[in-house]
Structure 1
Amino acid sequence: MEELSVGTRVDHPRYGEGIISKNNLTAYEIFFERGGKIEITKRNTDLTVIEKNEDAPKTGLSLAEIEEVMSFVLDKYAGLTEVVPLGEKWVGGTMSLQPANTELKPKEIPIEAFFHKIVMLRDRLRVLEQNINSNQKLSDEDKVHIQQYITRSYGSLTTFNILFSEKEHYFVGAKTK
């Protein structure tokens, strides 16, 4: 249902005709002929618009607009994890860890679980990188010094690039000239 403004006349099967008096983030406050003031969620499908109030000024952001802004912010600051595909040859596979001591049992781990941990590590390194770059208290020299350790960490993880299906998701260490 589209966002309705204050003053819009609506009809409800149980409460009859009413007028929207408040437009909250997730609900409308409506004064009904039968039932008085009632708050109804914006996702309620029982409301039928009788007459829109086209002249009402827009008040605040709609839920859809807030969701769009939140999505943008979370994506920008790595709050949303990226979907990274596992290489097809590994899907459904397991990783076996065999101890040197033959009296101990080997351990099998689903490759998807291991891959998920690797992707989480990569995402957290990226967030750490962003936090360092945006830190106001660190000097540029300090930032470069710390960044070198992160770059070396990426380099140490390049072994796991065989698990990724696309090169754009690879770990990349320091480039050699």
Structure 2
Amino acid sequence: MSVLPLYLTLSRIILVVPTAFFMSWNTDTGRWLATVLFVIASVTDYYDGYYARKLNAVSNLGKFLDPVADKILVSCILILLLKLGKIDPWMVILFVARDTIVGGVRAAAAADGIVIDAQTTGKWKAAMQMIAIPLLILHDLHPYFPNANIGYGLLWLSVLLSLKSGFDYCWAYKTGSEKLKKTNP
């Protein structure tokens, strides 16, 4: 079995450190380097799943680490953006609360033998984050291109999608539990 998908997932976690380092420079060069690294890390999210399926290398460890790597990457960078005053505390609070709840729901579902597929709204949330965050890291590229405002708006949109997908996960667990009770009285 190929380990490429697992290496791609782990690279997403490892890239958090240099991304955060370059963000801390708070210079144009630092922002550009951080943005490039964040985009590379984001792209691995697609390719780890792609290669896992293509190489028949889907594993339980990969299924566990993939969302964890996403949470580590996004949460760390959002915390740094919060520290730099680029985003609101409520954004981070809502993302972390949703992710904690979804993690608990997934653990409970796994313990009950219920499979909850990835929710479409969760995928859209992740896509919005992966677009918004680089725009926020870069801040103001040009006085006539308000990338920070666009990134801020897209991040709030991803907050709404995040809350919707959190509800979807809870609902999927509830309906899965009810089906399980009906088949195993």
Structure 3
Amino acid sequence: MELTISYQYYLKARSAYPFDLAETAEMLNYALSYDEECAPALCLMGQMQMEVLKDFEAAEDYFQKALLADPRFVDTYKYLSLLLIWVGKFRQAEQIINKSRQIKGMPAMMILERELTLSELKGDIRGAMMAADKGILFAVNEHSLSYFEREKSRLNRKIFGSVRNEMSVLPTLENDE
């Protein structure tokens, strides 16, 4: 792959993000002025819109443009799926997560993280637990393993804590004697 001028500016933006946002924005604008279909630059612009500026509509627009420019760019799926979860577009998030499975180089742990989060937010604790179990089973490093173990523990506390709370509000049976 040739390092075009747009990619060179993208790399400068990537190294500045998130520490120097003004530099990041300037380099991204240069990158996109040279190539308005530079998927990495579009994706990073979406990421900045999402994480820093909280302009979720603009972020989604940049991510969609990045997908059109290069449907194989891994980071777009990572951040677009997270954005869709954040804004409650669960059906679309699920579609992006499923599509991301077909992308070469997509980290399986990221897919399982998104599945876990999405399932939990949809109220499907069983699905979230299944994603945590898969994550534990397929973890390839200590960081991933401890993440999924913590999530499984948290989900268990959530389940059993709510059962205890429900039990405490049940009426007590008193003897009529």
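Given 4, 17, 22, 17, 14, 11, 8, 5, 1 as the derived value for P(r) over Cα pairs in 5 Å bins from 0, in percent, for residues 40-95 alone, which of the supplied structures 1, 2, 3 does it correspond to? Of the structures listed, the value fits 2.
One of 1, 2, 3 was used to compute relative contact order in percent (Cα under 8 Å, 6 or more apart), and the answer was 14. Which one was it?
Working: 1: 14; 2: 22; 3: 11.
Derived from the structure labelled 1.
From which structure (1, 2, 3) was mean count of other Cβ atoms within 10 Å over residues 24-31 calculated, if the value obtained is 12.8? Source structure: 2. Quick check on the output: 79, 49, 27 is Cα extents along the principal axes in Å, derived from one of 1, 2, 3. Which one produced it? Structure 1 accounts for this read-out.
Matching task: -23500 is the computed value of helix-only ellipticity at 222 nm (-39500 (n - 2.57) for each DSSP H run of 4 or more, over all residues; to 500). Pick the structure from 1, 2, 3. Walk me through the numbers before you get to the answer.
On the way: 1: -10500; 2: -28500; 3: -23500.
The correct label is 3.
No lab work stands behind these numbers, since they all come straight from the coordinates. The structure displayed is predicted, hence computed values, not measured ones. Cβ atoms are built from the backbone, for glycine too; each structure is taken alone.
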